[in-house]
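Please go over the structures that come below.
Only the coordinates and a few stated rules stand behind these numbers; no lab work does. Nothing here was measured: the structure is a model prediction, and the numbers come from that model. Cβ atoms are built from the backbone, for glycine too; each structure is taken alone.
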Structure I
Amino acid sequence: MTAGVPSNLVLRLATAAVGLPVIIGLLYLAPPGAFYGLVLVASLVGVRELLAMTHPGDRPAQAFGVAISAVASLTIYFRADDPRAVLAVLVAVPLCGPIVTLVRLGNLETAALRACAMAFGPLFVAVPLTLLASMSRTFGYVGSGAVVLALGLAWFADTGAYFAGRFLGRHKLYEAVSPNKTVEGAVGGLAASVVWAALASQSYLKGSLPLAHALPLSIAAGVLGQAGDLSESLLKRSMGVKDSGAIVPGHGGILDRVDALIATSVVVFLYAQWAWAPS
């Protein structure tokens, strides 16, 4: 511990201090493909962590799921403007779940779980995160701002929830799924999302994101981001796992770090499609 501050918090802050400049540099200083490279790696590691929970010990199935995710991500990134390509991903990826499970049958009692995880994993993890890079590539400077908005909506909420829950938390939010989360923490996280969106609206997205849009957008993203966090907790708890991995110091695995971002990415992307996409 450092002066009474939990060591986990110190690790979180240290990780953020290293990671955030890298992300900002890739978004604003490097070619768009550089940021996508980071997103692709994070997506594939996240899918691997998910499949390691649902397919423990089955390395071939895990590798196949990662390969499916890579194809889905590359298709969405490079062919996002082609409805046929997007539709192909949405209908073909789910078919891989039961087919791979037929080939890698294993324990019949867990076959349905593994089939659903293989079908669901790439669409749940890889595709939403790829939308971040797609926004940066499609909308240029404003798109990079949208990425920062989505990141902030997830990570500001996480920080707000942490401190509100630590100092004010009294009432359990969803004890069966995540015993440490509180109603007060959830409210604090939502308030932090609203503050971040308002700051974005009046600073680096001024003229692109009106305050009248930023506030409802932040509420939708804040609520769904926390639901994404709880959803990942549900997956881990049902599989008897504490963290999805240990690749990010102070945060656990990649999936632990992007669970809320998965949802906020989708919310911001959909807003960008309706508000910023050329008609």
Structure II
Amino acid sequence: MISLLGIPYDASSSFMRGPAQAPEAIRKAIMSPSANLSIENGMVFEFGNTVTDLGNVDFQELDFESEGAGTGRAIARERITARVSEALKTKRKLLSMGGDHSITYPIFQALAPNYDRLTIVQFDAHPDLYEDFEGDLYSHACPFAHILEEFSHVSLIQIGIRTLNQLCRSQAERFGVEIYEMANLPEPGGLRIEGPVYLSLDLDVLDPAYAPGVSHHEPGGMSVRDVIAQIQQLDAEVIGADVVELNPTRDINGVSAMVAAKLTRELTGKLLETHAIG
């Protein structure tokens, strides 16, 4: 069994809000009568059986808009770390639903100390390696720079990148990031990884034709099948994952939510394939 945690946070988004609505949109799509709960590896996504839903991290009373918004955002990060820490005590693997991509940093503050070595495989159009973005140290454009700075035992592989500017290229060289841009995607199953893996899946890794419901449309991306093949054929123990950056306010007929639900099921299948934590 795995744990599912919603993180309805988008106060660190740089362009537009909306991803805070994603966890409920994904849950609704998962349970849509237009589909079923089958996972392609033969398992079933079933609440109370293969999946325990932990609900959402609660941010309702926090101020993200006024001059004191920085305090609210700091408290939000602390709450994410605390909820993830509590969830990990069950020894179940955790699948988190964002929210914007900034949530991966506070997740790792709870997760990374449990391992001597850990590799992140990040599916994304953007490298998210800024030290800060538009004055925000904890922007959704920054999480992986801070993770790699704080945890020397964590390494990063990025797949689907197609916005690599010189600044982020320099950051990637500094941290030894292994990058597969869209022009040179790895063959499914072609990654060589020793030790456990955390999967971080930003929906904008997909071409907007497959997932229009994201804040940052970046043409020329992966297909849904491309991403699923990479997940299914990854030859490593996957110990956790997140799905981020669904923006229901930009979705069309719920298409992107259904894509997010499909990918959530397939990530669940991958998490269930391998041994439990501990």
Structure III
Amino acid sequence: MAVTKSNLAMRLLTAAVAVPVILYLLYGCRPVAFYWLVFPAALVGSFELFGMTHPGDRVSQGIGVALSAAASLLVYFCGDDPRVLITLLVAIPLLGPLVTLFRVGDVSTAALRACAMGFGPLFVALPMTMLGMLRRNMGDDGPGYVLVTLMFAWLADTGGYFFGRYFGKHKLYEIVSPKKTVEGAIGGLLGSVVGALLASLWFLPSLPLAHAIPLAIVASAFGQAGDFGESLLKRSTGVKDSGAIVPGHGGVLDRIDALLLTSTTVYLYTVWVHG
């Protein structure tokens, strides 16, 4: 999402309020407390997504949010049971066309709405739930893994903004996001690497540099792809911002689009490599 001088100060003010709350929930509370922060964020993000794909259809939007809530709660509290996971991964995609069958509306957009209803709950709710699972599953290192995940997304956004603003000359993917540049993308990668260095050398020493830097690059690249993906959704549905709930930032989905991919990347790292 493009950033202007007028809302940069509001971004910083919002961060000044949000960051202490996040740190307290990570380091000063039980793991489930942090999940109860990301859970409503996932639901608001889901609502914004379905607002784009199902404009004016409050019933379908509500069903989409309900499926998102069910997916998040089941994965967080029952995810150790493979029967729950298999049922979830099969049932929700199948429910997309079924819900649309009873909410046909404009036939020309029915396929889009069916697919969105089938993938939306998994696309938004599960990656956010993975943040809560990182906090819970990684023991004493849980807060650090969540923090580095957030840094991968936020420092990439910051690095991308400043590199793009001061050095940006070459368009990266103009048809999807006209203001994004190659230089900004490089700045985003460097921002995430800074986060990796801080984590490995300071608050997460169990993450070796040999892992932290490649993880930062991969997570940042996927995070930037997530940003483009949400831009594509907004452009294709004629929406400027996913919402206006976050001062200076647009909607929740505008702020977590990259985080959806960075959280998934870091969570899968802990499952397949760290574990």
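Taking distance in nm of label points 7 Å out along Cα→Cβ at positions 34 and 146 as the criterion, the top-ranked structure out of I, II, III is II, with the highest value.
Taking mean projected area of the Cα convex hull in nm², for residues 82-161 alone as the criterion, the top-ranked structure out of I, II, III is III, with the highest value.
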